[in-house]
Structure 1
Amino acid sequence: MTDAAVFVGIDISKTRLDVAVRPTGSAFTVSYDETGITTVVQRLRPLSPVGIVLEATGGLEVLLSGALATAGLPVAVVNPRQVRDFARATGRLAKTDALDAQILAQFAEAVRPACRPLPDASTQQLAALITRRRQLVEMLTAEKNRRGSAPRVMRTNIQQHIEWLQQHLAQLDQELTTAVQASPIWREHDELLQSVPGIGPVVTRTLLAELPELGTLTHKQIAALVGVAPLNRDSGTFRGKRRVWGGRATVRAVLYMGALVAARHNRVLKAFYQRLRQAGKAPKVALTACMRKLLTMLNAMLKHRTSWREIAIAVA
């Protein structure tokens, strides 16, 4: 007989880690600090787990997932919605940290999510800059909206804040440019991606930071990862509309803006968009198809290190 495969679920909170192991059913709790992380690694390494599952918790998981990956342990960070749906499907409605860890271990055993390599420190830093830029843009938009309807006495104050945000946004853009130019690989990828009509620096840097798998997967895998692959909704004789769902929302948002511009100014995508519209497709459906086609082209460009000119000739 062979030993049963081991699966681990770890529930993360600000101050502690709840760990559950299947199929043994063992569990333990440690504090979420350097000592606790070291304890988790030391106790899990001898078990040689097949998979360790954590939930994405807005950044709290980064320290632990990095330590596990560095120790050579297979770790996967999953969407909390998937885990809650799995828990409901199995009839587990109660929720505590210890129960969540058990559900995560059961999810790891039943679903076996792919363990993707952890982004390196440079990629994580670039992603942090991109996230902060997005936050500044959101605050800037909100303040501009407030300025129009604010009482006159408050407009000066709001205008000063807008100017402060614009100044810091420009500074952050410079930091992003410096970070990309400092890496020969990023610089090459940035130049290749920006050679595509309709693709600018915001799109390319978001792709570099938040989609490091670009150029390493097949066109179907990258489309599913981003969330632009249409999913069937059929049952019996019913044929529902295929819709995109899930994936990486931040990447999909910038890809939408890139496709919107490309559908007007990129010769290949403009012809593709118009062909879909003439076939009776709704504008949003045609634009979503352009997003997927654009992503496929960008993926191929990085995979084969080919310029936009070669891609355009190939699809012409």
Structure 2
Amino acid sequence: MKKISITLGLALLSITYASAQYNKCAGQNRITQTTKSLAPVLTDDGEEVLDVNGKVMMEEIKTEVLVSSDSYGNAQGNQYDLAVDGAFEGNTIAVLFLCRDGNANFNKPKEVLKQKGFSVFQWINQPPSADELKEKLKLASQLWVISGNTKTLNDKHAEVIKEFFESGKGLYIFGDNDPYYADANFLTEKLFGTSMDGNLYGAKTVGLSGDAENKAGIVKGHLISTGIVNMYEGITIATVKATQELEPLIYGSEDNLVAAVYERDGKRAIIDGGFTRLYYAWDSAGTDRYIKNAASWLVNYERFGEMVYKVEDEE
């Protein structure tokens, strides 16, 4: 017989509690490292300065250089993700994968999320009963909802998800091009007073929002954008309607708001109109790091500290 034991370490609302989980580069997009070299000490006239023994005096020169990058210009290596590998061992992500497109799946995200210690369980095509959902969410640090083109969630599901979110657990709501935001809009309208709509053809790599006066791109300095300079926007995408409570995260190549974050009162959520990134052109710019960073941020470690669920054998 199995029993579930829950170990919960509470942390104060401070970034210092996340320092052990986050890499030192957290919040940086273009990541540099310091190189040291020796150079002769020169006079104002450019002459080498000699010491008392007639030897050329040397000084240490420190220079900041960009770390090695991949073919898309993003820092190369997991040490430049938001979280260190294995940081969230024992944390579970619950996934309501409600898109019935035969090409859609959560396989690639599931693989890379393991690097940070996450396990994933999911319901595919149909949601469970509200009671089952509530019970399973007790063992999850966050919920990801990938919407389909028809509404499958009901008011009872919405109440369970709202209660989960209000408790401070992370919530990621994914939609895509019209009409693949039925369940997404059902939830975002109830929880955040917003929705997504439209069908824009993207399929482009966007940089950092604000670079070269461009609006398109991922917002600089957010923890989710750690180590990302360029990222794939998705192939066909919806536009999220902005509100005062949402902060922009990704603008598409048409300057439309593709993804936004909610971060208030110790609660965190992401609303995203481009779920095709989860499986289509997965190896394009920045996708795997973005997914890992998003999950790491949604753990809300600064609020909860370390939460570990262990399954133990009971005789």
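Below are the figures for this structure:
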quantity	calculated
Comparison of 1, 2 by mean count of other Cβ atoms within 10 Å over residues 33-40 - largest value held by	1
Given 20.2 for mean count of other Cβ atoms within 10 Å over residues 217-224, calculated: source structure among 1, 2	2
Comparison of 1, 2 - label where relative contact order in percent (Cα under 8 Å, 6 or more apart) is highest	2
Of the structures 1, 2, the one that 62, 60, 43 was derived from, the read-out being Cα extents along the principal axes in Å	1
At a computed 3.0 (distance in nm of label points 7 Å out along Cα→Cβ at positions 153 and 289), which of 1, 2	2
Which entry (1, 2) yields the derived value 0.70 for FRET efficiency 1/(1 + (r/R0)^6) of positions 177 and 273 (r between Cβ atoms, R0 = 35 Å, to 0.05)	1
Value -20000, calculated as helix-only ellipticity at 222 nm (-39500 (n - 2.57) for each DSSP H run of 4 or more, over all residues; to 500), assigned to which of 1, 2	1
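Values in this text are rule-based calculations from the coordinates and carry no lab data. Here the structure is a predicted model, which means the values were calculated and not measured. Cβ atoms are built from the backbone, for glycine too; each structure is taken alone.
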